[in-house]
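Quick heads-up: structures coming right below.
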Structure I
Amino acid sequence: MNDRPVVSVCIANYNGLGVIEDCIASVYAQNLDFSVEIIIHDDASTDGSVAYIRNCYPDVKLIESTQNVGFCIANNRMVESAAGEYLLLLNNDAALYPDALTSLYKAARGISKAAIFSLPQYDFDTGELLDIGSFVDPFLNPVPNMDPKRGEVAMVMGACLWISKSLWQKLGGFPEWFNSLAEDLYLCCSARLAGHPVRTLGTSGYRHRVGSSFGGGNVQQGKLFTTRHRRSLSERNKTFVIAICNPLSLLIWLLPLHLVLIHLEGLLLTLIKGDADIWKEIYAPLFPALWCQRKRLVSLRQSVQAQRKISLSNWLVVFSWVPWKLRILVRYGLPNFT
């Protein structure tokens, strides 16, 4: 790997000692005719990750944080130090197929406008196809795309997200006050509003141990498992994205409806599960969070909407109108909080 990489692979790591070897090895195993650098931000791990990376992969550019700062800050720091024309944000619990970077590079070079790209996502252990990017429902819940011919999507997961550094800088990167979760949704929504496509390729792919890097958010034996902390951040940050990115004609009725329904959901889950912590930890903090972040939300909304280049109809073209949580409820029942 030379001093002028074409692609910077950015891997955020926190206590990933058991998974990061597969991730790094998959980058080194790529079939390439261009140069790549690997940047890892270690988020104050306590499992020996830093020593392992330093000893086993001395070519990796390692950024060691003395504090746990979260996924958004970690990626912003890596991008700031990246020398590549293109960036690939890659989870430490993901592993690329051998032709992944070549496929993404060819797609990026073959389009006239800067875009966000990703690849089909497969379960790490079973090989089951999880999604080919995602559409979103009206409340910006990701709805997995399973059609390889539907390349234009609403968002791709931050577990494997390709973007040019120039587009990242134009969009301003991840809002650091999000901390973690839904930052990929925000970036893809802001890119689409600014007229930059979000696409997934129908070929190649990556394997992903869903939930291992943050906990929860996966299906086990036909049941959905998550954590209250993960659900709290997810619901808060999706609400932030609704407030920031939706065109005004949609926002004025969608945000109030969302807030009513999300709190009704919280009350029902709390009563049915008989667990008051569900309300206290996930749903009760939502209004205070909106109030505390109101100035940031207004400022970022003004910035994002000022760059808007697409019509409302184009914004909605990648929406799926059946609420995803209803589909999940029918398929898996109520979520289990661990």
Structure II
Amino acid sequence: MIAIVVSAFMWLLTASLLVLRRGRADRNVTYAALTIALATTLNIDPVYTTLDALIGGSNLITLLADLTLMTGVFFLGRGVARASENQPQATRFALSRLALVAALGLAITAFLLVERGATTTLFMLDLGTQPAAAAYSATQFAYYGIVLAAMAVLAARQVRISPASQVLSPALLVAGSICGILLSIVVIAMDLAHLAGDLALMTSIDVAYSPLYLMTFFFLCLGFASGPATRTARAYSRDRKARMLTVELAPVWEAATEARPGISQNESLAFHPSEPQTLLHRQIVEIRDAMVDTRVSFEISGQDRELLERAERLLVGDVGIGPTPSAARTILHRGQHT
């Protein structure tokens, strides 16, 4: 049941990222979501038993699913790393291809040494008394713990430097990473207890496994989805406000272009309805040009001036503590005649 829930989380995350992150150059997080979704799907019992039977019933699907999951975690770490600069050397190594290749190599070697027998959906419970099986599981979760620790460091740094409106995503990633680190510790402890034959200790530790497993994926999915979702919502809100401001500024703009004809008189430079911020920018520039041009007489009321400054703050991203009106005008007028 847990595998189904986690797989659903990951496919929903994959679908949302394909929509929310379309057009972005960095695809690491999308690749991570897709590969982890595939790995968790392979761990659903009916899927696992069906596919393993097709390839001889020797539990090779376990290896395929685990290697896919390790690769997905690698992409996950790389996605977080792309948003951070000046990473510590240890963090860079933890998220490197070399670390992934080394972990994959160790996991494959340990798996091949396990006497696997027939298909089992309880791989570690049935085979965990073998040192090779314990090494196989511990290798994977040691790698997960290392990558998630690096992610936690980078995400915590983003929490410290991000404005309050952008802190949710990295905070959720920190929470998910911490849960994942604890999960890795729990699994390795279970592996050692099983190998030592202390089943009572293994069972007592196992109580923490399911909650940590679910919380890890829950927080990480929310963390990676909330960032692009917030940016999309913010962009939609800015476009909506820009459309409203273009309508309110239209009479002032028309008066300004009558007093001082500008580039907007060129019919070949018409604005597309889907670009309200571009139109708003042109309105602001041409109104300001008319106001400062000493060859024409053009003035606006105090109410229109306040509206103009509000439009300027919107375009430079002011949310209440942003550039002053004069600073906003400087930013908006850069390249105005290009």
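What follows draws every value from the coordinates through simple rules; no lab data is involved. Please read all numbers here as calculations on a predicted model, not as lab measurements. Cβ atoms are built from the backbone, for glycine too; each structure is taken alone.
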Q.
Using mean projected area of the Cα convex hull in nm², for residues 139-274 alone for the comparison, can you identify which of I, II gives the largest number?
A. II
Q: Compute mean count of other Cβ atoms within 10 Å over residues 147-154 for each of I, II and report the one that scores greatest.
A: II
(Q) Given 2.7 as the derived value for distance in nm of label points 7 Å out along Cα→Cβ at positions 83 and 211, which of the supplied structures I, II does it correspond to? (A) II
Q) In terms of FRET efficiency 1/(1 + (r/R0)^6) of positions 75 and 307 (r between Cβ atoms, R0 = 25 Å, to 0.05), which of structures I, II is highest? A) I
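Could you figure out which one of I, II the value -25000 for helix-only ellipticity at 222 nm (-39500 (n - 2.57) for each DSSP H run of 4 or more, over all residues; to 500) was computed from? The partial results should precede the final answer.
Numbers: I: -12000; II: -25000.
Answer by label: II.
Going by mean projected area of the Cα convex hull in nm², which of structures I, II comes out largest?
Ranking I, II on mean projected area of the Cα convex hull in nm², first place is II.
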Q) Where is distance in nm of label points 7 Å out along Cα→Cβ at positions 99 and 179 largest, in which of I, II? A) I
Q.
Among I, II, considering only relative contact order in percent (Cα under 8 Å, 6 or more apart), which has the greatest calculated value?
A. I
